[in-house]
Structure I
């Protein structure tokens with residue numbers, strides 16, 4: 001791993017409680033589900049694990065509770081080879097949890113209780129300045145306070161580092177979030193919320209990406225699920241398709257994509273090549289159940 005690119009991930013860590021079900025219940029309805037699993041998750045943690053498994057040297061900045069879930073997550077990160085020196089365990093807040101139901105088509109619904117994730121602060125980032133200096137790329141999402149995300153972006157700028165923002169879960173962002181971003185990676189729903197343009201085909205994807213670029217983002221990638229991804233960059237504009245497979249669980253597909261993308265870009269690949277690599281990783285992930293349990297290794301992609 002000595003020649004591996006340094007990736008700094010800032011974000012959430014949860015314990016996912018997953019139930020498989022034939023269909024999603026209607027309000028007031030009780031249904032009998034299938035298998036139940038406890039699987040480490042959280043968008044930040046998933047992306048950190050993905051980047052580490054796919055060839056990156058990863059440092060993760062996050063906040064956990066000092067509880068069973070927090071201890072389990074911390075042990076798991078260490079097993080994945082992730083630098084945990086900047087993960088804080090909060091004495092007063094529980095670890096984040098997510099309640100996830102997965103139907104027969106592999107689609108999911110998710111409710112997150114942020115817990116300690118909601119207390120990750122600017123001060124936590126300032127203590128990790130040396131990690132910003134080491135990193136090739138900073139990768140963030142929106143399951144932590146927005147002011148912390150903004151502080152991360154500003155620190156990255158101080159050290160002249162590229163920032164990838166995966167704007168999930170969807171949130172209304174002010175202008176200061178966009179300016180100077182190297183890359184933003186919304187899915188179709190998030191792209192519509194951020195741009196005001198509903199993404200239904202290549203033309204609308206182009207319009208939505210163009211609108212986001214006009215806010216000051218250098219590059220835009222809109223993930224399109226089974227259809228691949230729309231890339232908006234100086235060198236290439238268009239849809240990059242992905243292999244058609246039967247999805248078992250799409251829970252961590254976007255996180256796998258973003259982790260893989262960060263590693264590939266940090267290795268110096270161009271955006272189009274990085275997206276091809278990231279789509280291959282995401283396609284493998286949807287063929288397994290769970291979040292981190294579904295993320296492939298570099299060996300599986302070779």
Structure II
């Protein structure tokens with residue numbers, strides 16, 4: 001009898017949920033398609049409604065970023081829409097979702113904008129389920145969504161957005177890594193657009209084996225430095241020999257911005273995701289704050305305005321903002 005009473009009084013799932021997902025630094029230089037960390041200061045928001053129709057539809061895409069109105073409303077061609085389609089199919093839902101996206105991350109910025117829409121939508125939709133899934137179970141659907149934008153299933157953006165901080169993202173799992181609290185980053189987004197597919201195209205030619213071996217050594221030093229909280233090992237490891245040399249020519253002002261960061265004692269600096277955004281890691285927030293204007297000045301000298309975000313490397317994860325009959 002008591003079980004029946006509990007069932008009657010169990011709260012029904014909300015009908016509308018609003019959630020956000022933060023921006024991210026993909027690759028972190030040495031971990032192409034493998035490592036990423038979330039950042040504070042920029043985010044996408046998704047509002048998802050539970051509907052009786054067995055489908056996913058996108059009602060609106062808005063935001064204060066250029067090009068938001070050009071993103072596809074066709075759910076199967078949209079990262080967030082495709083992620084929810086995959087969720088419905090895998091769980092076998094009888095109901096559907098209606099989605100609105102509020103873009104806050106600039107398109108083609110290298111800050112994980114396509115991934116953030118996807119993750120925000122998944123976190124919101126998951127909260128609408130009768131039995132919400134654990135966060136790790138959302139990963140495969142996020143990869144499905146991300147592949148619409150990039151053409152490949154890589155988790156270096158969606159994984160840190162789901163878990164927060166620095167995450168190792170393989171084809172099947174997310175592993176959150178230790179991050180010392182003193183680590184801070186500057187992420188500078190110049191007023192440039194670099195499409196992910198173009199940025200990936202320059203990586204098509206093979207690499208010499210000795211370069212791959214040296215890059216592997218850098219990755220090992222970097223991961224050990226994180227685990228030990230050792231700034232010296234991080235400085236030795238945060239050097240990208242594979243992706244940065246080929247993508248740097250696509251980003252006017254990058255070399256100078258990186259040099260400015262290193263002149264301000266950065267542990268390392270490289271391209272965020274596919275670019276053109278540039279990131280640098282520092283051993284304190286004060287160092288990051290001192291370096292940001294110099295990095296922006298380097299892009300200004302190349303003819304580009306920019307925005308700078310100063311963030312703990314142990315950045316936030318996607319969360320529900322509001323839930324109920326109206327969100």
Structure III
């Protein structure tokens with residue numbers, strides 16, 4: 001498959017547990033690719049097991065980007081991702097290689113597709129004030145306040161979604177306008193082709209997710225989270241510690257109760273996969289590959305060749 005110079009990056013999306021990393025490495029066997037991670041958990045250093053981070057050998061075999069960027073104490077936004085992903089994709093294309101954006105953080109893919117809006121920077125003092133009010137009144141009460149200020153944003157948030165409720169209220173106060181208004185004013189997004197790995201049999205994915213979480217526990221997920229807790233500067237409300245698997249492990253260590261950890265972790269992972277699939281199925285331009293098909297690899301490579309050939313034909 002020789003289609004250089006490449007004209008456009010390719011996105012490889014899919015819910016957690018569908019083998020995106022393995023498929024990306026298969027593509028790297030036949031094309032000169034560099035992988036750009038589209039995963040909000042892989043940006044954190046020291047969080048390897050629970051994120052299923054590509055191994056050192058895998059990262060050495062194929063160039064990877066946007067992995068191990070920040071400390072778990074810090075935050076990384078969709079805006080930061082879009083800026084970095086666009087820049088890196090351009091650099092990879094300039095090297096005559098194919099940028100392959102691989103991951104399951106649909107917020108990041110959506111930000112790429114729709115463009116960025118001008119949002120105010122975080123205000124630590126205001127966030128502390130909102131946290132104090134939530135401790136007194138509860139997040140559902142702040143959600144009700146958001147519903148008065150920005151009903152469109154509030155309608156898509158759960159009453160206990162503390163992180164997003166806090167950010168939406170913060171934006172309302174700092175910008176003097178609802179977040180939903182600001183979302184209407186965006187710079188241009190990109191129209192990069194997307195291949196989506198989706199199972200025909202949901203039970204196939206559920207079995208994989210259960211096996212995957214059990215494997216993470218055997219590999220030492222609890223020890224990894226124990227070490228993160230021992231730092232003393234992290235807490236379960238940070239975005240890093242809210243990642244699926246880490247939150248459940250943190251709670252188990254906090255209560256010293258591990259009897260249903262595997263079940264709770266698997267359920268949380270299934271819920272994440274369901275949300276990811278819902279977003280993907282609302283994206284009509286995606287090219288679907290049944291990841292549970294025994295011939296999935298061949299179908300994926302054929303689809304990739306069609307997309308690349310079409311890109312060249314249109315230039």
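A short reminder: the numbers here are calculations on the coordinates, not readings from a lab. Predicted, not measured: the structure shown is a model, and the values here were computed from it. Cβ atoms are built from the backbone, for glycine too; each structure is taken alone.
Suppose FRET efficiency 1/(1 + (r/R0)^6) of positions 131 and 259 (r between Cβ atoms, R0 = 30 Å, to 0.05) works out to 0.95; of I, II, III, which structure was it derived from? Source structure for this number: I. With mean count of other Cβ atoms within 10 Å over residues 115-122 computed over the structures I, II, III, the top value is the one for II, the highest of the group. From I, II, III, which structure was mean projected area of the Cα convex hull in nm², for residues 59-218 alone = 13.2 calculated on? It must be structure III, since only it matches.
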